[in-house]
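Below: a set of structures, written as structure tokens.
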Structure I
Amino acid sequence: MYRTGVIIRHTNFLIAHRQHQNSSAMANLPLPTTETHTPAGQAWWHKPLSGTGWLSRLTFGELLLLAGSLLLYLYTRLTDLTSFPIYFFCDEAIHSVLARDLIANGFRDGEGTLFPTYFRNVEKWNLGLSVYLHALSIILFGFEPSVWMTRATSVIASVLAPVGIALLLRFGYHSRRWWLGILVLCTLPAWFLHSRTAFETVLMVACYAVFLATYVLYRFYDDRWLVVVILFGAATFYSYANGQGVMLVSGVLLLISDLRYHLSRSPQRIGIASIAILLAAIPWLRFRWLHPEALFEHFRSLNSYWIQSIPLTEKLQRFGSLYLQGLDPRYWFWPNTVDLDRHRFPDAGHLPLFLLPFIAIGLVVCLWRWRDVRYRLPLIALLAAPFSGALVGPAITRMLAMVIPATLLAVIGLDMLLAFLSHSRQRFVTVILGVILVISSLTMTHYAILGGPLWFRDYGLNGMQYGAQQLFGETIPALLDRDPHIILRISPTWANNPNSFASFFLTPAQQRRIEFINIDAYRYQRRDLDRQRDVFIMTAGEYWLAQQSGKFILSPPEQIIPYPDGQPGFYVVRLEYVANIDEILAAERAERQRLVEIPYTLEGQSVVVAHSPFDIGSVPNLFDGEPLTLARGFEANPLVIELRFTNPRPLRQVGLTLGSMDLDLRVTVTTPDGETKTFNQSYRGLPPDPTVYLDIPELLSAQQVRLEILQVGVGEPAHVHVREVMLK
């Protein structure tokens with residue numbers, strides 16, 4: 001009987017919904033303004049906030065649940081915000097730095113573009129709306145080199161995510177347990193970790209949640225919400241580069257699945273929406289016009305297979321495989337090593353395993369009711385989340401939008417299970433689940449803050465990249481203030497972009513007294529070194545190398561900055577060269593000038609490739625037909641590549657794809673009878689990563705070809721980059 005009652009109530013809701021859709025008397029406010037009559041003696045928490053208007057759809061009890069859930073969310077995000085995650089990443093600092101510079105330059109970027117669409121983060125144009133968010137924070141509160149303020153700005157913006165989920169569940173699915181959606185979101189490890197950072201992916205996900213929520217309001221309440229839908233869709237698109245893929249999939253699927261409804265809107269509404277979409281697209285179109293190379297550069301910096309010289313069918317197969325990995329429950333619910341340590345919990349998945357049954361049931365419900373747009377919405381979000389990651393490779397930062405459909409499906413599945421219980425049992429189980437989720441969220445916060453520093457013991461470049469606050473926020477300013485005459489030589493090898501830390505934490509005067517340089521620059525070449533002036537900050541590994549090299553006299557460390565596990569992290573030390581350093585360096589240089597001989601098969605012929613030592617790449621990278629791979633010279637300038645053929649081969653042209661530089665090229669061809677001919681050519685003002693050719697006036701039979709590539713203007717040592725060698 002109870003199940004029959006559930007079906008009857010569901011049928012009554014659909015009838016009422018159809019009547020509301022067909023009503024010609026629309027409310028003056030975006031949400032319906034049906035009057036609500038409160039029965040006498042009704043408990044205060046069941047009373048609506050207002051007798052009319054959209055507030056009539058919310059009760060005082062629901063308001064308290066919303067406020068309490070959001071307070072829990074903010075508490076678990078803001079508590080000890082600078083302590084966890086234990087790193088302050090360069091991709092967090094760069095937002096405030098770019099925002100400060102944007103304001104100082106009259107909202108123009110470094111190239112003079114007014115209100116730029118995207119900002120360059122080293123190699124990639126992947127920062128957008130997030131910079132403007134931090135600019136607003138700086139305008140309101142001023143710029144301070146504060147990790148807490150930078151992260152708190154992102155946390156406040158992330159509140160859009162739980163609000164969007166609450167709107168979806170309350171007004172889209174009419175769930176009486178909509179507030180559980182906020183609590184579920186609080187317990188997701190992936191969202192917990194990243195929503196406590198200033199990564200731009202957080203803002204993208206938050207805007208995406210509101211985009212989906214406002215789409216429900218547009219679809220079921222008032223089509224005037226369409227402009228707001230477009231606004232938050234654009235915010236998702238411009239917040240983060242991967243948001244473009246999320247919105248591409250979501251937009252296309254929502255357009256197709258609801259095409260009949262969209263076309264049934266009034267011509268005026270369609271016209272307004274068309275104008276809004278056009279206005280939203282203008283910043284992207286301008287950016288593409290100003291930087292047509294940006295997409296290729298972005299893919300190249302990520303080593304995406306889409307720009308590799310492989311067949312389209314192979315690219316599509318790889319995309320499909322990576323896309324399915326992004327949907328694989330094993331990636332989401334069980335521990336993985338796909339993501340870097342700094343982006344995951346130890347011994348836990350990105351989503352808690354106890355939610356898997358509820359999410360699975362919710363998925364079945366949505367598939368069963370797919371004809372209803374409300375139940376298509378989580379499916380569309382589910383399909384959109386892994387799209388951008390599949391273009392390069394799965395990573396939680398690229399696929400973080402998955403937390404939105406996961407949360408929705410969990411609550412939908414829970415609602416379905418509770419529908420089989422009586423009302424009193426439903427309330428009891430709901431309260432118990434709410435308490436469990438609150439305790440789980442608080443426990444996870446406590447566990448992360450206290451245990452996070454020791455979760456992973458790799459604190460260097462490939463791990464936590466720990467040290468920004470400790471070095472640039474504390475040690476470096478103190479050292480500079482203590483002695484106004486020193487210059488700090490700081491190792492850059494432990495972080496992706498330490499320059500952003502200098503711009504974030506240090507004043508311009510302090511920045512002029514530091515230099516990012518590795519001790520290797522002093523190990524392989526004699527440089528100006530003053531024991532009184534130069535103070536080095538180096539990693540523990542570099543300190544050991546300096547000790548073992550036999551080239552330096554090191555003073556006792558002035559300070560040791562420890563890692564969270566107590567091991568030495570960074571050394572502050574002064575040093576000077578040993579007396580016979582010139583003889584040591586000369587002997588090493590002579591040894592490194594010797595060519596390395598490698599047997600290789602080129603075009604079916606055995607050949608010996610003799611080359612100056614490489615520190616990156618190898619001989620096959622020179623002949624693989626793929627300009628994205630390279631071999632980098634260790635220090636030789638000119639870099640020598642010598643090809644010794646078993647059988648002579650005809651030669652009329654030599655081609656090279658190189659790293660960005662001006663160069664002089666010398667080609668020496670040795671014929672089978674021992675005659676040598678040399679050809680020289682200079683290249684200046686080349687585009688990035690150029691391909692150059694040297695034509696030989698006559699067809700020669702080559703027994704040996706020697707290439708000498710001199711990078712102009714840098715001296716030696718130098719890292720000469722060679723991407724491809726072509727003989728024709």
Structure II
Amino acid sequence: MIITQASAQGAATGSATRLDEISVEGQGGGPRVDSGGQGRTAGTISRPGADGRVPREDPKGPIDGYVATRSSTATKTDTPLIETPQAITVIGQKQIQAQGAQTLTQATQYTAGIYSGVSGADQRVDFFTLRGFVASDYGIYKDGLQLLNYGFGTFRTETFGLERIEVLRGPSAVLFGAGNPGGIVNQVTKRPTTTPFGFVEVGGGSFGQVYGAFDFGGPADDSGHWFYRLTGIGRTGGTQVDGVPADNYYIAPAITYKPDGATSFTVLTSYQRDSTGVTSLFLPYSGTVRPNASGFRIPRSLNIGDPTFNNFQREQAYAGYEFEHAVDDVWTVRQNFRFSFSDGYQNSYIGQLGYADAAQTQLLRSQFGFNERVALFQVDNQAEARFSDGWFRHDVIFGLDYKNYTGNDNQGFAGGPTLNLLAPVFGPARSQAAPYIIRDYHFEQLGLYAQDQIKLTDRLSLIGGLRQDFASNATDVRFSAFGVTPAKRDDNALTGRIAALYNFDFGFAPYVAYSTSFQPQIGQDALNNFQSFKPDRGEQVEVGMRFEPVGQGYSLQVAAFDLVRDNPTFNIPGTFNQTQLGSVRSRGIEAQFVGNLFDGLNVVAAVTHYDLEYIKSQAPGLVGKTPTGVPETFASAFLDYTVPTGDLRGFGLGGGVRYVGGSWADQLNTLKVPEYILFDATVHYTWDRWRAAITAANIGDKRFVTGCQDPNNCYYGEARRIVGSLSYRW
């Protein structure tokens with residue numbers, strides 16, 4: 001028997017300590033195990049891999065530095081990334097902390113394939129595209145279960161409560177049954193740990209922001225059966241828009257029960273309250289991207305929503321569990337359940353209408369508000385079997401999942417006063433506008449899926465999967481000022497994936513994959529008699545490779561893809577309605593490098609380029625054109641170095657650069673949004689159990705536009721954001 005004590009990582013510290021390997025020779029002939037279980041959460045059932053050893057890294061646990069080695073997002077099984085035939089990037093807490101990221105948008109800005117911040121510096125939600133397609137509606141997941149963001153009923157997860165963020169690119173419907181064909185973002189929350197720990201942090205920075213956070217947990221009894229974790233954070237302060245606050249608090253209790261080594265039951269709960277306003281203000285192209293007719297640009301800090309009542313409030317609550325039981329050496333069963341609830345309110349002026357005068361000094365405004373309540377019930381049942389049939393090794397998973405979404409949509413609209421941009425006058429505050437639409441959404445989806453990861457040889461793997469979905473989508477209109485009528489639609493679809501991957505001994509793994517997707521769309525097509533939307537379908541061919549030399553501490557992945565999406569939805573300019581315009585093709589290449597290159601140096605770099613165009617459209621003039629608001633080229637690099645020894649031990653500094661190419665502001669591609677380059681920096685010092693840090697994003701305070709939906713709806717990007725912090729861990 002060999003007991004290996006390796007790469008100890010405390011779930012709370014996020015730092016790695018290399019311990020010597022201890023070999024104990026014996027005659028038992030049993031499997032080799034990692035005696036420490038380091039880096040594995042309390043709820044994980046540790047099972048030996050093909051080499052007889054328990055993996056060091058928990059696919060739901062912390063990452064050693066920046067380089068993850070395992071994930072369960074791409075396959076729903078604990079699979080090494082080097083054996084995953086799909087592009088995926090894993091972002092751990094150490095990288096999130098080093099970059100000072102406080103939102104999902106900020107945490108994914110150094111990731112290939114994803115363009116974060118599509119709608120600018122929005123305090124309410126995270127908007128992003130994956131491989132050119134908006135994915136923040138159906139593509140955000142939390143612990144493997146979907147967070148549906150339809151219309152104004154939204155969810156947003158606190159980044160401090162996450163252990164890792166996994167960006168999976170390309171269609172994934174064969175396992176998840178829903179999601180954008182461009183990919184999904186799975187947020188993995190913090191879980192109870194086997195080792196006791198504690199962490200507290202205070203900080204503050206730009207726009208008067210201050211915050212306090214805590215995170216502690218460990219065993220809850222002496223028997224080793226109960227474990228707990230409690231994570232929380234509170235923030236208060238302002239934003240880059242004058243008079244708009246950014247106050248929120250979050251608390252997440254979690255508990256794990258392990259009656260034996262084969263069974264775990266983890267309860268995950270959280271509550272979050274957000275209090276802010278509209279900071280993504282729907283401004284005209286002339287006056288943001290370019291100077292307006294009077295020769296000036298609208299100030300980035302101007303609160304056109306009116307500081308006397310620009311208001312957004314939201315409460316979110318989550319309650320769920322993860323159950324896992326290893327029946328024997330072959331079979332493991334799991335059940336993941338969650339109930340999610342969101343209650344949101346908004347009342348403000350917005351732009352979106354352009355100017356009232358030829359000199360472009362009087363901005364047209366309207367009053368818009370909503371009351372949105374969303375409830376989402378989900379359960380995912382899985383049975384996994386790992387066995388050999390005498391010729392090949394198999395890892396088979398069978399699943400049945402169900403989701404039930406209900407949403408109440410109450411939107412109000414009224415005319416508003418123009419705003420003199422040269423001498424703005426605000427107030428008086430207005431109560432919420434009278435409703436123009438009140439409706440209820442009901443969406444159900446049942447899916448059956450199966451997947452087999454087959455080891456044809458020690459090096460050659462084949463992965464195949466099928467999924468059958470049954471979906472029902474109904475809209476019940478209780479009131480409409482514009483003649484919107486009820487609608488209902490039922491759909492079913494079979495989707496699949498087939499992929500082959502070859503693992504060379506030196507860490508090189510090329511692969512080829514074909515996959516399809518199916519996403520029922522909630523809502524109604526405003527240009528098609530308000531009928532229910534057709535399902536969104538995707539088809540992709542992907543060829544790629546991953547290079548992870550054994551023991552070298554870095555990973556390089558490159559992927560080329562050809563992706564076609566049918567029936568995507570698009571906003572109708574000047575309204576809050578949507579329509580479906582046909583088919584869009586995205587063809588491109590991505591590359592991602594992540595490395596712990598040597599003691600103290602962490603690096604992450606990415607580059608993305610794709611060609612995005614309509615290939616079919618109800619509007620023939622759009623064929624061959626690129627959808628608005630989507631840059632087709634972007635790249636980034638971030639380095640962070642901490643002195644490992646000597647008098648400066650614990651002192652570190654780092655920096656990053658982000659390049660985003662140009663995009664289009666109109667559907668006919670005549671108005672260009674220019675490219676931009678941003679610089680970030682960090683400096684930090686760690687001593688004993690203390691850590692002090694200062695991070696700066698957009699350190700040059702460059703004013704830029706992230707994109708435009710149309711010539712009257714453009715968004716300013718994030719201003720310079722500096723955050724200082726002091727933390728203590730034990």
Structure III
Amino acid sequence: MAYKPPRAEPIAIIGSSCRFAGGVSRPSELWKLLQSPIDLSRKVPIERFNIDAFFHSNGEYHGTTDSPKAYFLDQDHRVFDATFFNITPKEAAAIDPQQRMLLEVVYEALESAGYCLRDYSGKKVAVFAGVMTGDYDTLSQRDELYTSQYYATGNARSILSNRISYFFNWNGPSMTIDTACSSSLVALHQAVLCIRSGDCEMACVAGANLILVPEQFIVESSLHMLSPSGHCRMWDNRADGYARGEGIAAVFLKPLSKAIRDGDRIEAIIRETGVNSDGRTQGITMPNWEAQSHLIQDTYKNAGLDPRSETDRCQYFEAHGTGTRVGDPNEAHAIEDAFFSQNPHTAKPKSRLLVGSIKTIIGHTEGAAGLAGLLKVVLSMHNNAIPPNLHFEELNPEVAKYYSYLRIPTHCYPWPAVPSGQPKRGSVNSFGFGGTNAHAIIEEFIPDIHIPVAKAFCKGLKIPASLKPKENGIVENSRRPCLPLLISAPSPKALTAVAKSYRDYIFGHPEIPSEEIAWHSVAYRTHFPFRASVSGLSSSDMIQKLEELIKAGNCGTRAKDNIRPPKILGIFTGQGVQWATMSRSLLRASEAFASTIREMDSILQSCPHPPHWTLEEEILADPEQSHVDEAHVSQPLCSAVQIALVKLLRDMGITFHTVVGHSSGEIAAAYAAGKLSMRDAIMIAHYRGMGVNDVCGKNGASGGMLAVIGLNKQQAEDLCS
């Protein structure tokens with residue numbers, strides 16, 4: 001069935017980063033945890049607070065909690081590179097660690113999107129941050145005599161988003177949203193609305209949750225919200241509340257058409273989002289399944305989809321899934337009603353809808369929970385699999401009433417079959433304990449499906465070559481040119497850490513070509529004052545060079561901030577250093593370089609004595625067929641390669657202040673200095689090569705070397721006469 005176009009332009013997710021329990025510090029590590037989950041629930045670390053001093057088996061006993069376990073980050077929340085973010089140590093000590101870690105994760109997400117600090121500085125980038133708790137605020141108020149002068153800006157919820165806008169110099173809307181557990185998905189919804197209204201050109205959505213004090217445990221235990229066993233047992237008969245979890249997450253969003261135009265790596269598509277409220281229920285924390293169902297249905301209808309059509313509905317549903325006795329049956333009822341409520345127009349589904357929750361693995365990350373679910377759906381699409389839920393043994397009888405068309409995955413499932421002409425589609429639920437509900441519909445980015453959609457919303461949209469279909473479906477298997485791996489950091493110590501990070505990444509991803517990694521280090525990374533470079537023809541070469549750099553200790557060179565452009569010296573070589581296939585990879589990879597070589601071939605073929613070979617043929621020739629060591633080929637070839645390199649650099653804005661050339665290299669040097677045109681330069685090189693080739697001894701024997709001696713003009717003329 002044909003893909004139904006959405007009513008509003010979809011939004012592209014172009015970058016992401018995160019921190020979660022289990023040592024997760026990036027999305028790829030999150031996926032490893034999700035596909036092979038382990039029980040990460042543990043007693044509150046003594047470094048946070050002594051949970052034993054607040055424990056009581058009766059959760060309503062004043063000043064105590066019956067929930068001593070949660071899910072904690074491995075990263076030490078006290079460690080922070082204040083200098084990197086231009087913050088003094090005194091101020092950094094007063095800043096909520098949620099703010100500090102969000103700065104780190106947002107920076108990583110920006111790099112994940114392929115942008116440097118300067119790329120969007122001063123532009124209309126919006127920030128929407130979701131948060132539920134403020135433990136550091138509570139901690140900071142315990143002794144008013146020692147309150148920091150930076151307390152206000154360090155702990156105000158508003159500053160959570162504002163500090164991000166401040167550091168990155170973004171001028172779009174900036175706001176912190178607290179709707180409790182649904183905060184970050186509501187933030188996502190606001191970002192989508194902001195982008196579609198034109199109030200920003202890109203948006204950062206973030207969520208944060210850190211556990212530092214016992215107060216939240218105490219008050220939630222008294223309401224019987226928390227799990228004494230320390231687990232989120234979604235829809236299980238043993239469900240006894242939710243287990244708290246720490247998490248930090250950030251994603252970057254753009255309109256689909258702009259993301260395609262800018263050549264962004266599109267991780268997924270947000271087709272539609274929606275938000276509503278439960279209204280009046282039996283209590284302010286009591287959920288309303290009808291409101292939840294209406295939200296799902298309304299979001300699908302606003303997306304131009306029919307939730308009760310098997311073609312239109314999602315193949316996987318990421319539930320809020322906290323494991324509470326009241327919340328679980330209500331959400332199951334809402335999902336069943338939204339997709340499978342029986343009426344004359346609803347066909348019996350061919351398969352059951354998979355429903356899971358990331359909370360069973362990393363806990364309920366509260367202010368970051370919505371983004372955690374979103375990342376799970378995106379990663380599942382990328383890996384074509386649905387990871388399992390933990391802690392599901394026996395279905396809750398109250399949930400069983402609505403479970404006929406639903407299924408909880410207890411092992412890793414392949415992503416369900418997708419109807420013809422449709423992308424993978426997933427839904428994400430997130431509910432706040434005060435009744436604010438959020439929902440998002442996510443699709444896998446399929447160029448053949450989504451590029452026509454983008455064109456419908458942006459007339460005249462230019463499609464990057466990387467997204468255009470190749471002729472005959474053939475993609476040339478050629479390597480990128482060999483580039484050095486450029487690494488930089490604000491300090492020598494940090495540079496060593498960056499080198500270790502690159503070493504570990506290259507070692508752990510042998511399938512990624514080293515030249516691909518090197519290219520990204522040049523094009524998509526912010527360059528800091530302390531810098532180093534390593535080069536190699538393979539990943540093993542890169543790892544070896546990085547090891548040497550790391551062992552050297554305080555490595556790298558401090559770059560100077562020059563207002564004036566650097567004075568670059570160009571040295572051009574003559575015949576003798578050439579080799580077969582030189583510049584072949586560049587010819588294949590760079591259209592600009594190849595175009596210049598072909599232009600010079602046209603010039604040579606139009607001269608009175610054209611060669612029987614072409615520059616392009618000789619560059620591409622294997623060593624067995626190459627004539628690169630013959631003067632009539634090598635001299636024009638060396639000159640042509642250098643001329644093409646000069647033109648390529650010039651097109652990139654790189655020019656030489658001074659040039660020097662040796663032998664035939666003087667020709668390319670003269671071209672670089674603007675003293676010769678390309679036509680004159682390659683013609684001189686061609687005829688010079690012919691002349692050298694013709695100068696030989698009797699019967700084709702090699703000629704002798706000409707000695708260069710100190711003579712004036714008259715003496716040289718007398719010698720030659």
Ranked by mean count of other Cβ atoms within 10 Å over residues 141-148, which of I, II, III sits at the highest value?
-> II
Ranked by distance in nm of label points 7 Å out along Cα→Cβ at positions 181 and 357, which of I, II, III sits at the highest value?
-> II
Test item: helix-only ellipticity at 222 nm (-39500 (n - 2.57) for each DSSP H run of 4 or more, over all residues; to 500) calculated as -14000, pick one of I, II, III = I
Which of I, II, III yields 145 [volume of the Cα convex hull per residue in Å³, calculated] = II
With distance in nm of label points 7 Å out along Cα→Cβ at positions 269 and 285 derived from the coordinates and found to be 4.1, which of I, II, III does the value describe?
-> III
Name the one structure among I, II, III that mean count of other Cβ atoms within 10 Å over residues 221-228 of 14.0 was derived from.
-> II
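Laboratory data are not the source of any read-out in this text; all were calculated from the coordinates shown. Here the structure is a predicted model, which means the values were calculated and not measured. Cβ atoms are built from the backbone, for glycine too; each structure is taken alone.
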